[in-house]
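Several structures are given next for inspection.
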Structure 1
Amino acid sequence: MRKKDILLIGGGGHCKSCIDVIEEEGIYSIKGIIDLPEKVGANILDYPIIDIDDNIEKLLIEIKYAFITTGHIKSPKLRIRLFNQVKKAGGLLPVIISPKAQVSKHAKIQEGTIVMHGAVINAGTKIGKNCIINNLALIEHDVIIGDHVHVSTGSRINGNCKVGNNNFVGSGTVINQEVKIADDVIIGSGALVTKNIEESGVYVGNPTKRIK
């Protein structure tokens, strides 16, 4: 089967991780990367940086598929802007799933989301648009994850949890069963979340406490 051409948007470290998953999945052929003007002409893992995001609309006339490969640590604002820009231009944002991940056939994952190596997504889970489910993350049964969320490396989200939109779940975080988390929350690495988080802000520690 002929691979589908795809454009990557964002050329940082997360882009390298996405490239590895895309190559392993074997469905898409990377035609180029969009990044900052000063980086045009450089290469990332042998793929050229060909243009800047001002020209996304023009590029998507010929390359229908695009994927947001900009990372998300503190704020998802850039990823959201680029996602909306691709949608407005009529681009198609696929779901990318590593063949080294385990995803239940009873899980639902929306457009523009990537599931990376070693991640596990169990039955009944629903994951929104433009999310990053990073390496070795575990999403247990019946979890609901909103749009524009990054579940970072080695995190554990237990059954029947609900994670709101625009959230960052730091590496190694554990969220206990049935916990609900509001929108616009940052949870620091290694945190233990034992009860609902009802307000946006930054939370750290074991158990978690709000610091901002």
Structure 2
Amino acid sequence: MRNIRDKLRVARGEAPAELVFTNARLVNVLSAEIYLTNVAVDDGRVVGIGDYDGKETIDLEGAYLAPSLIDGHFHVESTMLTIPEFVRAAVPHGTGAMVIDPHEYANVLGLDGIRYVLESSKNLPIDFFIMLPSCVPATHLETAGARFTADDLALMIADDRIAGVAELMNYPGVFLGMESELAKIRAGKGKAIDGHAPGLRGKNLNAYALAG
């Protein structure tokens, strides 16, 4: 990784970027504009838009250049593909990052399933942000084999690639203050906590949101 001062010099136009995409139709997703410009990239990061010199240039000849798509909630296992094979299918359509809940991996394999997901999603062209399944099994009627408690979540929550605790599907347990569910929220330790409360309204919804 290059020194930030070196990258600032590139951004100011005082040094050439490693790569410049020229003649790009840039899709500005904030202003809803599309305009012809150049995009400078240095050390794997966009450092400027406009007139830049580059050690390497790629003429896009008017092709569209846009940020990648981010999928905010996904279950890769529901595709019946391994994570690398799913990536092979998704990347050509513009997906660059995903927040995933590996619920069924955990249902069957427990913590070993989460470890498999962490390992198999490394060094791929999609960035994976992995949520820890909070309801394993989803109901007391399921007998897939594994069972997660707050203690299990606490074992893995500190991993840098764990983004938080996935959807708390036992929403009655949350708004009624069941210790088993509140402990899972506490196990999140400041990371994201996904809600999951279809149809919940009124004061029970207020209580659910208040829980964290």
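Read-outs: derived from the displayed coordinates by stated rules, not from any lab. The model shown is predicted, which means the values in this text are computed figures rather than measured ones. Cβ atoms are built from the backbone, for glycine too; each structure is taken alone.
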Given a value of 1.3 for distance in nm of label points 7 Å out along Cα→Cβ at positions 13 and 37, point me to the structure among 1, 2 it was derived from.
-> 2
Name the one structure among 1, 2 that FRET efficiency 1/(1 + (r/R0)^6) of positions 93 and 157 (r between Cβ atoms, R0 = 35 Å, to 0.05) of 0.90 was derived from.
-> 1
Quick one: helix-only ellipticity at 222 nm (-39500 (n - 2.57) for each DSSP H run of 4 or more, over all residues; to 500) came out at -8000 when computed from one of 1, 2, so which one is it?
-> 2
Winner on distance in nm of label points 7 Å out along Cα→Cβ at positions 5 and 197 once structures 1, 2 are ranked, highest first | 2
Here Rg and Dmax of the Cα atoms in Å was calculated and came to 21.9, 65; which of the structures 1, 2 was it taken from?
-> 2
